[in-house]
Structure P
Amino acid sequence: MQASTIGIDLAKSAFQVHGVDATGKVSISRQLRRGQLIDFFRKLPPCLIGMEACATAHHWARELTKLGHAVRLMPASYVKAYVKRSKNDAADAAAICEAVTRPNMRFVPIKTVEQQSALMLHRARDLLIRQRTQLINALRAHLAEIGLVAATGVDGVKSLVAIVIDGANRQQLPEAMRLALQPLVVQLIALGEQIGRLERSIHTQHRASYESQRLESVPGIGVISATAITATVTDPHAFKSGRDLAAWIGLVPRQHSTGGKQRLGGISKQGDRYLRRLLIVGAMAVIRQARTHPEKHAWVTKLLAKKPAKVVAVALANKVARIAWAILVKGGTYRAPALLAPA
């Protein structure tokens with residue numbers, strides 16, 4: 001059983017394997033259980049293995065690399081074009097085996113356990129923040145039904161929590177409603193403490209990472225964004241330029257060009273949504289500063305005179321992504337352009 005190239009269709013328990021020899025002839029086509037996968041590949045000579053960059057892919061890539069195999073991860077959307085006719089596990093494995101040999105295929109760098117752990121802090125924090133937002137919205141909506149409306153922001157939420165916990169406005173809040181809302185408030189307080197612990201861990205990682213500290217020197221990039229970039233962009237040299245990194249994040253217009261006519265729309269949902277959101281939020285913070293101190297942000301101020309703020313935010317986020325790539329690849333920190341001398 002000789003195979004020079006193998007494609008694996010990953011799943012939770014059943015793994016479909018498709019292999020071809022040096023001439024392209026199918027030599028392996030079988031399904032393996034989870035416990036059989038490592039033993040099966042341990043018996044094979046070193047070969048090229050392709051997998052889609054999906055759940056558990058980085059784990060299996062690390063394990064198979066230890067056995068001496070050359071493992072390549074590919075975006076699932078790029079593999080789809082090689083599936084013939086109906087979709088099934090065998091067809092997917094064959095498509096992966098074919099796609100991994102294409103000279104123009106783009107591959108995903110394999111993350112280490114440490115890199116995945118750093119990124120997991122961000123994923124967990126983002127999930128808890130969404131849950132906290134749900135609880136706040138529910139608390140506001142329920143109390144608004146009896147005329148208790150608070151101002152927006154943190155202080156408004158604290159006043160609503162006080163109504164439920166401390167017994168303020170006891171005459172306006174029925175006891176049955178208090179019993180219903182107390183579990184929500186308890187969860188809300190607990191989520192705040194858990195988010196704080198995760199953020200302290202992220203700050204600890206930031207202080208231990210020289211790359212993250214250099215990225216923080218860029219306007220629009222804070223501790224959260226800097227650590228997220230370093231945890232996600234594990235190999236900045238995989239991008240030929242900052243333009244490629246910005247496009248990979250999804251900070252470029254969606255194209256629908258044909259017949260020699262260029263048609264550009266808004267940004268699409270492709271790319272890393274988490275990084276894109278962080279960079280755009282950071283860009284909005286820079287825009288607020290530019291409105292207060294326009295002399296320090298001439299480029300942003302010039303765009304704001306012609307374009308809406310959110311369009312400028314995307315353009316600025318694109319620029320920040322390019323600067324981040326340059327810092328990661330070339331080293332150094334951000335140097336702000338010199339202010340023009342008054343005439």
Structure Q
Amino acid sequence: MLTTPDLLAGPRGRRVLLAFAVASEHARLREGEASALVQSVFDVSFRLAEADGQAITRFGWGGPTPEYTVADVVAALGAVDLAEVTADAARDALNTSVDAAMYWQGPDGDDLLCALPEVRDALARVADHLVASPHVQAWDAPLDASDQWHLVWDGRVLPRPDLSRWRAAVRAGDEQAARERPADPTASWSGEWWSTPPHGLVVTTGTFGDAGPVGLWLVEDFSGARVVEAQRVAIDPAARVFEVAGPEDWAELCRRFPLEVTAEKRHDWYRVTGRDGRWVIPDWSAVADRFDGVRLGIGGYLRAATMAIPVDDDTASVIAGWGPGSTYLLTDVAHPHGEGVRWRFSPSDPRWVRER
């Protein structure tokens with residue numbers, strides 16, 4: 001089950017808590033009333049990002065923006081009347097956190113703010129409130145093979161990759177990066193920052209009830225697609241699916257099936273984690289010899305994404321680019337089941353709307 005320490009452990013869980021607190025305050029405000037929480041978070045997170053060297057700016061109307069302190073944020077968090085944890089409210093807070101995940105630059109101001117010990121302590125009250133909800137505890141459920149959907153975004157269908165060729169390409173890319181890129185992790189350089197299996201595999205998620213597949217709502221580095229074809233799939237009951245429920249599970253995959261990517265990931269992952277050292281990802285070609293799929297549960301994502309995961313004394317990894325609740329099927333263990341469903345994004349709500 002998800003616990004308060006789970007939601008406080010990493011950047012993605014803490015952003016869920018901040019998003020829920022902000023939404024709770026907005027729901028209580030009268031028209032035209034200012035939000036102490038929003039104003040203090042905006043000001044302090046901006047100045048934290050600025051002090052971190054990020055190229056950001058802000059503008060507004062009227063007089064000078066008042067300067068708030070971390071203590072003001074803590075006080076505002078303590079004063080928020082937390083809203084009921086409905087399915088929609090929980091999902092929207094989770095969506096806000098996933099949408100904010102970035103692996104090609106350092107933590108943004110809100111992530112820096114939420115990582116401060118006094119703010120993290122203030123968020124514990126929000127975490128206690130959320131983990132008491134069955135809607136949030138459902139995020140920690142294992143794979144439900146009877147309710148899995150594969151999504152095709154804007155009609156883009158990619159060919160199925162050959163995993164052995166993918167492994168060879170990753171090795172070649174890392175060797176080239178070692179030759180051509182600076183060893184200084186602070187150098188201005190970016191590369192392939194993700195740690196997912198290759199594009200083109202069947203990827204499935206469960207559903208948020210009538211709101212549709214989880215994969216509609218929880219997408220890192222969202223492309224902006226507006227039309228999605230969702231196809232229900234049946235997964236072979238004998239399929240061997242490895243569940244990533246937390247950092248220890250990801251570390252196990254990396255220890256059992258390591259693929260070094262230090263030169264390729266060095267600069268991006270240093271910016272995200274502040275760690276300089278050897279990096280690995282799971283060798284999905286080798287994983288496929290033992291497992292038919294790998295699933296990152298929503299709970300596992302909140303416990304482990306966007307941070308350095310120790311693999312051994314001198315090696316680490318990062319879960320990057322994964323949609324929470326996604327199962328990557330590495331072998332041919334799924335087939336379409338039933339009619340497809342089309343979903344269209346309605347920006348005015350904003351919501352995904354079922355068309356047929």
Structure R
Amino acid sequence: FGRYRVQVRVNTEALEIRRDTKSVLVRTPKGEEVLPYDKLILAQGGSPVIPSIPGVDREHVFTLWTIPHMDRIHTFIEEKKPATAVIGGGGFIGLEMAEALKARGIAVTVVELLPRVMATMDEEFGAMIGAGLEAHGVHIRTNTGIAAINDRDVVLGDGTVVSADMVLLSVGVRPNLSLARSAGLAVGASGGLTVDDTLRTSDADIFAAGDMVEVVHRVHGKMVRIPLAGPANRQGRIAATNALGGRMTYRGALGTSVVKLFSATAASTGLTEKAARDAGLDVGVAYVFKDNHVTYYPGGTPLALKIVYELSTGRLLGGQAYGESGAEKRIDVLATALQGKLT
């Protein structure tokens with residue numbers, strides 16, 4: 001408090017927003033308390049989706065979202081010495097955990113309900129990522145999900161039984177909206193809390209930021225949820241500035257992301273080809289398959305790049321890259337071009 005003039009209340013749960021009196025009812029270790037506000041900022045994030053399947057409450061089943069989750073996984077590995085693990089979900093967290101568990105000497109199987117892992121990228125890049133994981137000994141099972149979890153194995157939707165001394169579920173994120181809903185704040189069609197370009201909710205004195213809100217996608221202009229750390233960080237700063245009387249605007253997000261898996265990096269920005277077509281855009285694509293730098297310089301490695309653009313105007317819509325070196329740099333440039341609406 002002495003440095004930033006911020007009072008931090010740990011072990012305190014917000015129970016109710018009382019908009020009529022501009023106050024919040026909270027529960028502390030000493031009992032309930034009412035905190036008044038002039039402006040309120042909601043930054044409650046999201047929570048991992050827990051599928052309703054038999055055995056999901058067993059002690060060797062985990063999610064990874066917070067530091068205590070990580071501590072619980074670490075303690076389990078240290079004490080139980082699992083030999084096999086099944087990961088439900090082939091997104092960012094699931095695939096990064098596949099690498100982490102493999103590095104601990106654990107045999108890993110990733111189970112993905114969709115036809116490919118990393119569904120935030122187009123099919124061919126999901127295939128490249130899956131092949132890269134399999135080359136490092138990670139087993140990939142697509143087009144099926146986890147139907148039941150037993151003590152030492154899981155049963156997949158197609159009836160296959162896979163050995164599993166531990167199970168990690170990473171099948172999606174749901175915004176934490178119970179407090180906002182009970183206060184009568186508007187929720188958008190994407191499932192996120194509605195905010196304007198100043199991150200003000202349907203209540204003029206309440207702002208919101210992060211995984212719980214929906215924002216405009218800078219490419220097609222539609223409202224979307226983008227639960228990524230980068231946008232959340234920027235939104236938080238803008239919401240705080242505006243709550244204190246400033247006037248900053250949040251111009252939307254591109255969904256730029258990067259993930260390193262073993263020796264390779266996958267990165268993307270803007271719209272995939274599928275997302276662009278689903279948005280009704282007239283889409284063209286261009287591929288580049290070359291080394292990450294000029295061939296006369298030694299040490300080059302293969303790099304795959306896909307550019308999605310609007311046929312009628314040449315306007316850049318998105319890009320994806322995959323390779324051992326240079327993928328994130330290309331996407332960095334493409335993200336800048338997207339911000340400038342370049343062709």
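Every number in this text was worked out from the coordinates using simple rules, so none of it is lab data. In this text the structure is predicted, and so the values were computed from the model without any measurement. Cβ atoms are built from the backbone, for glycine too; each structure is taken alone.
When helix-only ellipticity at 222 nm (-39500 (n - 2.57) for each DSSP H run of 4 or more, over all residues; to 500) is computed across structures P, Q, R, the figure -17000 traces back to P.
For which of P, Q, R does semi-axes √(5λ) of the Cα gyration tensor in Å, calculated from the coordinates, equal 35, 30, 18? Going through each structure in turn, the value belongs to R. Among candidates P, Q, R, the computation of distance in nm of label points 7 Å out along Cα→Cβ at positions 151 and 231 that gave 3.4 used structure P.
For which of P, Q, R does Kirkwood radius over Cα pairs in Å, for residues 15-206 alone, calculated from the coordinates, equal 19.1? Of the structures listed, the value fits R. Distance in nm of label points 7 Å out along Cα→Cβ at positions 23 and 111 was computed and gave 4.9; which structure, P, Q, R, did it come from? So the calculation was done on R.
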